[in-house]
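What follows is calculated from the coordinates using simple rules that are stated; it is not laboratory data. Quantities reported herein were computed from a predicted structural model and do not represent experimental measurements. Cβ atoms are built from the backbone, for glycine too; each structure is taken alone.
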Structure P
Amino acid sequence: MASTEPRAGAGLPRAEADLSALFAPATLAVVGASEREGNSAGYVMKNLARFGFAGRVIPVHPKAETVFGLTAFPSLSALDTRPDCVVIGLRAELVPDTLDEAGRMGARAAVILASGFGEAGAEGAALEAQVADIARRHGMAVCGPNCLGLVACDSGAALYSSTISPDLPRGRTALISASGASAIALAHSGQIGLAALVSAGNSAVTGLADYVAHFAADPGVDTIAMVIEDMGDPDALAAAMEHVHAAGKTAVALRVGRSAAGQRATAAHTGALAGTEDAARAFCARVGLLDMPDMDSFLAALQLADAYPTPPVLPRAAVLGVSGGGVAHVADIAAEVGLPLADLSEVSVAALRDLLPGFATPQNPLDVTGAPFGDPALYTKVLEILDADPGVGVVLAAQDAPPAMAPDMAAEYHGIAGAVAAYTGQTPVVALANLSAGLHVSVATAYGPAARLAGTRAALTATAQWATTPRRVTWRAAQGNAPLPAQMSESDARALMAPLGLPGPLEQLVTSGEAAAEAVAALPGPAVLKIASPDIAHKTEAGGVALSVSAEQAAEVFERIMTSAQAYAPEARLDGVVVQEMVGEGVDAMLGLVDSPPFGPGLVVGLGGTLVELLDDAAFELLPLTHDSASALLKRTRLDALLDGYRGAPACDRAALIKAMVALSDWGCAHAGALEAVDLNPVRVLPLSQGGGLRLLDALILTKKGAPD
């Protein structure tokens, strides 16, 4: 489950997270400022002058009488007024006392520039915790430590400790970055207009969620951009995203640290199929946060959000261009990144057939041929037809005219670009250059205010997220604390799962070869024999499973299983062997739960059996699930097609599987505090022609205190 305890570095409580003193202070004290070259607080003072900050700036220096022409004071306590915000440009060990002095004076915010805190080992972490405690005691918002600072363009509050140009493109995007280098690169990309920039550093006090909530309420911001190293408290971020959606704004994230090396190891197969990255991706989707995989798609999403603050009504695209190969390429990449193409209506097809040359095919993707080069108005008419189509949510106008193209050649594309610029319909139109180099400057200019994206994959990845991500929060932390036994055998685990619509087969625990033979003889057919041990998670690997065992073979198989299990895990507790009826044919599924801190448990579903990891057919979603979300999750797997009856096989009970997924989700929420992982594999989904239903053939439940080594 997601922890409800505040950590060092978590955001301020929501009631205290007033950041106005950070972004629009009337009086600002800069501690440690000097005119020495390279002085971080000195950079802040120079940037305040460059950005035209209208408030009072008070340098604090123990010896200097003036700093950059302003009267300096020897200490904060010597000031003749109460500062709203204090910039601290001192060594890390001097920060706590200075921050406490600022808080006692009534300062409501601070920017801590120094490094040497949580990023610098145990001693630094202790110092950071001390800073956080002081700030919370005084109710102060704090940017940093270990940061470059922030810039608020409207107020001119450039509390920034490095060189930054006051001529940055201005706009309605607020950028929050844990990485100072990323903040600098994005701010100077020339592709977004900034309302504010935050280099958040360690976020020891004021966290990501606090900044998001602040910008959600800022009337000068339409788009919130985040470069994230740590999401902090998911509950707080989800609450902040509620404010974002209520304000009709868009939030876009670039998360760093996605690699498999950062994923947590687990004893259950489920953990190998769903890691931390799956949970983070699912969380973003559930809170309506556009989640970009790289810098190029991140910038493309910001450009889209800036051009079209309101996302498309329908998440389906139409693609058009003057080249059949070009639009086919766009359609291929759209399929790979999850951007569905619209089916054109009969009315649209008829109108396009009447408009385009006879050799053109009215379809999506649409090759309009070279006709618009001679008649640009035709291109505008095509856009108008697509705008009127009820199935089209966004139009991608693909056209390449690279920067190095000769001016006379580039001029040939001005008509098409002008046709896009002249379009006045309601459906968003995105000018797409397949080459990442973008467009010739004259062609780009001819497109006017239309959104222009470069690089097929980056552009379509951004468009897919922008068009298909619901702008709502459907996630809540699973916080149930119902207890679970510290250790459970397979039979114990299956007994817990049976009330969820996952009954097991007939079975009996035996402790001798003779008893095994008698148990098999009592069944209507051959049996499965499996080792019974709470200490052996993967029975097949231990040589602890035998299939289709007859009564005559049972005693020998019993001894073989016990010997193999003893050799595999000499310290394991062996309770005997489970004799289990062979269940009839069906489709083998895998269901599982895995705890994914800090987001809580999630559910995994996919093809089951001994090759589950090799097949790698699994989909993951954070709890809780509804019937609709469980059905959608199942459709993301190859298992879904098998349930319909593949190549003449009988159709199996999909409805029972979905019902069990929802029940398992509810159970996982109730036991979130104790749960480490659940691995139900295989779950046999039985044919509808034989009455349907499910049979749980093997089960493993790991608790947080009882997981085997």
Structure Q
Amino acid sequence: MYLSCGVIPSLHVYLSGHRGKGKSMKGLLCVYYGALCSIVFAQTGVQLYEAGRKAHVQEDWHAAIEFYQEALKKNASYNLAYRGLAECFYALGEYDQALHHVRKAQKLMAQDLSLEKLCAFSLVGQGELDQARSLFEEILARYPNDVDARFGLAEIEVSKGRLSSARLLYQAALERQAENRKALLSLALISYEAGHYPRALTYVERALQYHGDNAQVHFFAAYLATLRAHYEDAERYLERALHIKSAYPRARALLSAVLYARGAYERAVAQCDQRIRADRTQVDAWYVKTLSLLKLGKHTEALATAKVGLTVDPRDDLMRILLEEIAIVHLEYEDEYRMQLARFHTQKADGFARRNMSRQALDEYRRALKVYPYDGAAREAYARLLLRFGYPERSLEQLKFLQSIGKSSARINDAVEAYEKTHARSIKNRWRVDALYLDKAHLSISLFYHPDPANALHPEAERFFLTQVQDSFAYNRRLKVTGYSARSHSYREAFRTAREAGDDYFALITMQEHGQDLRVRLELYVASTGSRAHTFDAYRSGNDRYQSVLRRIMQMLNDRLPIMGTVVRRHQSEAVIDLGTQDAELQGKSLEVVKRRAVSVLKEGVGLAYRREDVLGHFTVTKVSEDMSEGVLRRVGYYDHISVGDAVICEPRLPDSSATTSDTFVHDGAMGMLLALLRSIR
């Protein structure tokens, strides 16, 4: 509450001269406390509403909501307070609450045009597009020149992915109001999304010409400049925006990211410190400060900063990943803090396991053991889970590791002994092949990332996503994966690096993040030609979105990549190949055997290429283990040319008509990010 009196200072002065007066002192305290309360509660509904409007204008939505609610306690029929609440909840993206308060206001202010429009906009936010369209069209029938109704119809078109139609509606609004700020900035954003940067720049320049004294215009000019990595221009626009409006958190956040991208790490730290002083709960400020300190070589200070950042928001996945990566690189294996960090993933994995979400549990145990490899309980639980998946040899490896570091038990020793007796006649023992030393990686992929320069929340999030993808691939032995996480790469740099390394494919990871929304794209290219093989898109929103997107991308990629093995051993018509249950469903299948070095990846698309005359025979699987399969060979033609080292093709995959694999709601997510930007224009 706002207090316009000197009660508290007066009380302090009075008490300083009356210490130790016993009961009389308590009585005086009660009197002054009562006076203080009477002043607070003496504010009228109008005064509370005015305080709310002041916070509203400053875009302090939460404070404004509190004042409006207090005003309604004074006067339950205060229509302006209901309108203010609706506008604030709309700005926060709480469209159901916005609609609730709009309808309350409409009961008190029937036929109010602004409330009708706010109702329709809230319906768009809730996805009730047909109902919203009807309302906007009714408004236009009564008021043909209403630009807000056209903005609403444009948002509906954007929601459906029809950017050309949306652009026409914004242009129609601009024809009626040639200097309309929202129309100009919206057209700039839509033009950029559609790939027309020169057109976007034209609209921005017009907005700056007409509204050069508006901080938001400079912010969006900086945002578009940042997307093009024009950091000097972006910094200039942001400095101007902050000169016009010093309390502009979004502009200061973007400025921190721009300074980091420019390599001005000391200045980025200073900006982050300024943001933290204003509001310690801004976790992205702690994140960017940590990154900047790492670049400055201040690892101890970076670790301390990241620790605080994670306490500010323990749900921030990127803040946690950043802290864990610092701990992995700069702390000893047995450091107690690494054990504390790993406990988060262990507890999460235990919860997934109890709910029979085994795949998620597997991922969390793996992350826990990456952070702290000596967690005996986590490794034993991980071994049990591997056994449940049907991977006894992998499970045995984990138990033997526990024995090697002195964290075994009678139960573990008995399990190891029992497994070794049970599998005395396993494929590896019969053929005397140690699967641990098999070179199963017959396809190679280089991983690169290209950052979203306008991501003020988590700059370089793509780099950490790349390391997570690389860690996940470490458990897929049929692929050789090399991650280039030291710096970002353009397509040209990635192509040259992968081609010179002799890899089969290279992948470029990009990311878009806005609030709670996350979209990740992995574009796979053929390293020999540079042609696009396939694009994988995934979108998630809310908590745990990074791990969820990671799992989805990995699933799509593994499902798409071709599967190839080799003949490892042969005795007459019997043979062993280096494909097992870890790689594919093989039991009873007949696989083609192709002359060694005669198989290559397709020059375009995802798949394998070889000539029919290079097919030497077929291999029929009779017995399967985790990494190897046993079976019978059948030659093609009169002579038997099959030998150890020849390729075995499992379901050769040819490119289909689709060049992209994505979630069904990726498109909606991408449009949702654009909509959020459009709605933020005021």
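Looking across P, Q, the calculation of helix-only ellipticity at 222 nm (-39500 (n - 2.57) for each DSSP H run of 4 or more, over all residues; to 500) that yields -18500 traces back to Q.
Assuming 0.8 is distance in nm of label points 7 Å out along Cα→Cβ at positions 619 and 635 as calculated from a single structure, say which of P, Q it is. All intermediate terms of the calculation are to be shown ahead of the outcome.
Numbers: P: 0.8; Q: 1.8.
Computed on structure P.
Among candidates P, Q, the computation of Kirkwood radius over Cα pairs in Å, for residues 179-450 alone that gave 20.7 used structure P.
Say we calculate volume of the Cα convex hull per residue in Å³ for every structure; which of P, Q gives the highest result?
Answer by largest value of volume of the Cα convex hull per residue in Å³: Q.
Structures compared: P, Q; top value of relative contact order in percent (Cα under 8 Å, 6 or more apart), i.e. the largest, recorded for P.
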